[in-house]
Structures are given as C-alpha cells and as structure tokens.
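Next come the structures, one after another.
Taken together, the values in this text are just the output of simple stated rules run on the coordinates, not laboratory data. Because the structure is a prediction, the values reported are computed rather than measured. Cβ atoms are built from the backbone, for glycine too; each structure is taken alone.
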Structure 1
Amino acid sequence: MRFAYADPPYIGQSKKHYGREEVDHVALVEQLRTYPDGWALSLSSPTLKTILPLCPPEARVMAWVKPFCSFKPGVNPAYAWEPVIVFGGRPRGREISTCRDWVMANITLKKGLSGAKPPEFVAWLCDVLNVQKGDTVDDLFPGTGGCGEIFTLRTA
C-alpha cells in the first residue's frame with residue numbers, strides 16, 4: 001500500500017518560520033486525495049475549520065496532545081494540542097490491537113526546524129494508518145528527515 005504524510009508550514013507561519021510563501025492547502029489536499037490507500041495531514045488547531053471542509057467526509061480528526069509545549073506570553077489557554085486529519089489506512093481486523101485517535105508526546109527541541117515531529121508521534125501515525133513492511137509512505141514535506149527515518153524503519 002502507498003500512503004502520504006504532509007506536515008506543511010501551518011497557515012500564516014510560512015514567512016515567519018521558514019521564509020517562504022504560503023502553502024496552497026487546496027492544492028495540497030487535492031494532492032493527498034491521489035493516495036487512495038490513506039494519508040495524514042498535520043495542521044494547527046486555529047486552521048482546522050478552514051482545512052477540514054476541503055477533505056473527504058470520511059476523514060477523521062485525531063489529536064497530538066503535547067504535555068510539554070511552548071508557552072507564549074499572553075496566550076492563555078496554551079496551544080497544547082494539534083489536529084491531524086487522517087483518511088483511509090489499511091483495514092484493521094479484530095486480531096490487531098485498537099489504536100487510539102490521539103497520541104501524547106512532547107514537542108521536539110533543537111532539531112533545526114520549527115515544528116519537527118517527535119518519533120513517538122510518527123510511530124503512532126504509522127499505527128493509525130496501519131503501515132506494514134513493504135508499504136510506501138511519501139513524506140511530502142520532509143523537513144529534518146526524522147519522519148522519513150521512522151517510515152523507512154516501519155516499511156523496510
């Protein structure tokens with residue numbers, strides 16, 4: 001099976017954190033739809049209402065809960081979770097343990113890129129999509145390469 005994961009610069013953050021133009025999320029979701037086996041898209045909670053209507057009705061919203069996160073002055077309550085929109089995935093039989101629709105993992109620090117995902121998050125994402133040996137997971141925004149390393153370990 002072939003899956004995709006997209007962790008683009010979040011809406012409104014491209015110039016600030018990465019010095020690049022905004023990602024066209026309409027085009028990105030259309031690209032993700034070319035992966036019929038399944039895909040996942042990370043986004044910020046303030047932009048969920050903008051991006052979710054672009055997705056197929058069968059898509060689910062899952063959560064990355066961050067017990068340790070960056071607290072910003074004047075932002076209370078803190079943004080301590082991020083939505084992940086997931087579509088498809090390999091069907092799970094009753095013999096496979098049930099996967100939760102959330103993961104709890106701390107943010108990463110000193111990875112050289114704002115927003116780099118922790119290994120626990122990527123492993124959970126593989127469980128959600130039910131990625132197995134021989135599958136392919138296309139990392140559409142490779143960033144630090146950390147996600148790709150875990151995808152390779154899971155599929156090799």
Structure 2
Amino acid sequence: MFEQSFQKVIALEGGFVLHKNQTETAQTYAGIYQKAHPHWEGWSYITKGQTPPTELVREFYRREFWEKINLDEGVKKFLLFEYGVNAGLRKAIMTAQGIVGVSTDGILGPKTKAALESIPDAQFVAVFSLARINHYLSLANRDPKRYGVYLRGWLNRTFEAIKEL
C-alpha cells in the first residue's frame with residue numbers, strides 16, 4: 001500500500017518538480033520543503049543542477065512519514081500520511097486524536113492507535129476531512145495574505161485525497 005499512497009501523494013504535490021511557493025523562503029522539490037527538511041540528501045543533487053533520484057524521494061516519504069504512522073495499512077494510515085505530508089505529521093496525528101477523543105499530544109501511541117481502530121473507516125474519513133477543511137479555513141481567515149492563496153488548493157487536495165477511497 002505504501003507505493004500506491006506514495007504515488008497519490010506525489011500527484012497531489014504536483015509531481016517531481018522544483019518550485020518556490022510565493023509565501024515561503026525556501027524551495028520545494030516533490031513536496032519536500034527545504035526549510036523543513038534541510039538535510040535531505042536530494043538537495044545536494046539540486047545544488048549541482050541535477051535531478052534527485054526518485055528512490056531518494058520515495059525513501060524520504062517512507063522514512064519520515066509512512067513508517068512513523070503506527071497503524072495497519074488502510075484508509076486511516078493513508079489519510080494520516082497524506083495530511084502529514086501537507087500539514088506536518090504531528091498536526092495530522094493531533095487532528096486524528098481530537099476526532100477519537102484522546103489526548104492531543106501528537107504521538108501515535110497505544111491509546112491513540114486503539115481509539116483509531118475502534119472508529120469505522122467511513123466515519124473517520126468524513127470527520128477527518130471536515131477537520132482538515134476547518135483547519136485550512138482557520139489559517140486562511142487568520143492570515144489571508146499569507147494563507148488565502150493556498151486555500152483553494154488545500155480544499156481541492158482534501159477532496160482528491162478521499163476520492164477513490
């Protein structure tokens with residue numbers, strides 16, 4: 001399931017492209033933001049004007065996100081993975097914790113895992129998606145100049161993430 005999830009996230013991130021978002025101070029490659037991940041091995045390729053190997057990107061996502069989500073493979077793991085890539089893994093876990101009524105510490109421990117396993121997938125998808133939308137709206141309302149430009153893309157991303165689940 002990782003490979004399918006990785007491919008979907010790469011598509012949501014716009015593919016294997018190098019760009020700089022208008023409100024950010026560093027570059028992003030294949031969804032990897034340089035300021036958040038300055039030690040990623042791929043930056044050395046980019047500095048030399050080369051394209052990082054796809055496998056470096058794949059392994060980054062596997063190591064930094066997928067493997068840190070201590071859940072069985074399925075819808076919940078995918079949604080935490082995808083939202084974690086976009087908003088940060090801690091934020092994704094805290095959002096899930098708020099939904100299932102456990103302490104929102106951003107740690108996917110045994111209590112969180114048990115609570116997540118007890119909620120039906122369809123219910124989780126609906127409530128988690130609404131929580132994401134609420135988060136994005138809150139950001140855009142709080143600081144329209146900085147985040148308003150991203151709102152439509154974030155909303156589209158949320159809908160695309162649950163499409164075909």
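Taking distance in nm of label points 7 Å out along Cα→Cβ at positions 43 and 107 as the measure, the highest value among 1, 2 is held by 2. Looking at structures 1, 2, which one was helix-only ellipticity at 222 nm (-39500 (n - 2.57) for each DSSP H run of 4 or more, over all residues; to 500) calculated from, given that it came out as -19500? Corresponding structure: 2. Assuming 2.8 is distance in nm of label points 7 Å out along Cα→Cβ at positions 11 and 147 as calculated from a single structure, say which of 1, 2 it is. Label of the source structure: 2. Taking distance in nm of label points 7 Å out along Cα→Cβ at positions 3 and 139 as the criterion, the largest value within structures 1, 2 is that of 2.
Given a computed value of 24, 18, 16 for semi-axes √(5λ) of the Cα gyration tensor in Å, which structure among 1, 2 does it belong to? Kindly include the intermediate steps, with their values, before the conclusion.
Numbers: 1: 24, 18, 16; 2: 27, 19, 14.
Computed on structure 1.
Here the criterion is mean projected area of the Cα convex hull in nm², for residues 27-74 alone, and among 1, 2 the highest value is seen for 1.
Taking relative contact order in percent (Cα under 8 Å, 6 or more apart) for each of 1, 2, which is largest? Could you put the intermediate results ahead of the total?
Numbers: 1: 27; 2: 15.
With respect to relative contact order in percent (Cα under 8 Å, 6 or more apart), the highest-scoring structure among 1, 2 is 1.
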